[in-house]
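Asker: Next up: some structures, all given as structure tokens.
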Structure 1
Amino acid sequence: MSYTTLNPRPTPTQERLKELLDYDHLTGLLTWISGSRSDLIGKPCGNVKKCGYVKCKIDGINYAAHRIIYKWMKGQEPNIMDHINGNRADNRWGNLRSVTPQQNNLNVTLLKNNKSGITGVFYHEKQNRYHSNVRIDGKSHHLGSFATKAEAIAARQAANIILGFSDRHGKVA
């Protein structure tokens, strides 16, 4: 995770955003209502980028649309923005929430470098056993060592339920 992801540049003021843009909370679209380019008025602000997020250029600076939307709606900077359904381009108000890093981790999909196919489950070759763990508040907690992968998965799934992980957590994006 880059520094800019953890500490993004502050967005323009709510007043400035409402002067430039309209937001439809049902569709998630930001639309230009004024600005230096009259040819953009009435058109959507932003494009979906390779990373999957919608980015908007305001006053010559690129911003993530979901952060602009939060500031437009609430008048304050969000913590980390979470797209509840996992679709980074879905900026409907009901799909966005400001969360802590810990809350955001409860909704993360399976990492690309995962070898077992299950978050928190790995095979320990020297021990010839499967291990299950979970990270909470940046600390790893060992859930157990198991003879079978199925047992390790069951331990992790039970921890997911107890700790409030989303149904989307650990699934392939």
Structure 2
Amino acid sequence: MTRPDYVLGCDPGLGGALALVNCQTKVIEFIADIPIANGRVDPAKLADLVEMCQVRGTIHAVVELVSSMPRQSGAFNFGVSAGIVHGCLGALGVPMTLVSPNVWKSAMGLRKLVNESQAQNKSRARELAIRLWPAQADQFKRIKDDGRAEACLLGRHFINSKGW
């Protein structure tokens, strides 16, 4: 794979985000929450955001591979959200790689600890993003900014895994 100019980290859930990370500097160039309309991912606004990223240079998207857990409420809606993200990227010709949470979180030191809640794990992701990108700390300060943090960290993991 040829190194693109940027990696677009995508946390595809309704509370997710997009993060454009420069492959050379690992600087975050752009962060946006996943656009929502009527309780679903808004495909038109999502496409606009991705096209804004494409204007900067070549991009490769890395999307968290989502799956449902048994008896998880909202699993269907989560799958629909991920499908909209996949479809939008595909329609815009953006190459995409899916990475499971276990792989990227383990590589970034965010493997779920014994007795750690999901909320605590997401807080650790925000704290790590603040340490890695202190200039953008304000992007990760709220509890609901965990999607932003995870999108950025997913992008950084992918860049690191490719040796870029």
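Asker: I have 34, 28, 23 for Cα extents along the principal axes in Å, for residues 17-96 alone, calculated from one of the structures 1, 2. Which structure is it? Spell out each step's value before the answer.
Answerer: Numbers: 1: 34, 28, 23; 2: 42, 23, 20.
Traced to structure 1.
Asker: May I pose another question? Of the structures labelled 1, 2, one was used to calculate Cα extents along the principal axes in Å, giving 67, 29, 26. Name it.
Answerer: The structure behind it is 1.
Asker: For which of the structures 1, 2 does the calculation of distance in nm of label points 7 Å out along Cα→Cβ at positions 81 and 129 return 4.5? Before the final figure, lay out the partial values.
Answerer: Details: 1: 4.5; 2: 1.3.
Derived from the structure labelled 1.
Asker: To which of 1, 2 does the computed value -6500 (helix-only ellipticity at 222 nm (-39500 (n - 2.57) for each DSSP H run of 4 or more, over all residues; to 500)) belong?
Answerer: Values: 1: -6500; 2: -13500.
Computing helix-only ellipticity at 222 nm (-39500 (n - 2.57) for each DSSP H run of 4 or more, over all residues; to 500) on every structure in 1, 2 gives -6500 only for 1.
Asker: Right, another one. Going by Cα Rg over 2.2 N^0.38 Å, for residues 49-120 alone, which of structures 1, 2 comes out largest? Could you put the intermediate results ahead of the total?
Answerer: Details: 1: 1.25; 2: 1.34.
That would be structure 2.
Asker: Comparing relative contact order in percent (Cα under 8 Å, 6 or more apart) across 1, 2, which structure shows the greatest value? Don't skip to the answer; put the middle values down first.
Answerer: Details: 1: 15; 2: 30.
Looking at the calculated values, the largest one is 2.
Asker: If FRET efficiency 1/(1 + (r/R0)^6) of positions 9 and 113 (r between Cβ atoms, R0 = 30 Å, to 0.05) comes out at 0.55 when worked out from the coordinates, which of 1, 2 was used?
Answerer: Details: 1: 0.55; 2: 0.85.
For FRET efficiency 1/(1 + (r/R0)^6) of positions 9 and 113 (r between Cβ atoms, R0 = 30 Å, to 0.05), the value 0.55 is produced by structure 1.
Asker: Check the numbers for distance in nm of label points 7 Å out along Cα→Cβ at positions 105 and 137 across 1, 2 and tell me which is largest.
Answerer: Details: 1: 1.1; 2: 2.6.
Sorting by distance in nm of label points 7 Å out along Cα→Cβ at positions 105 and 137 in descending order puts 2 first.
Each value in this text was obtained by applying a stated rule to the coordinates, not by laboratory testing. Source: prediction; values computed, not measured. Cβ atoms are built from the backbone, for glycine too; each structure is taken alone.
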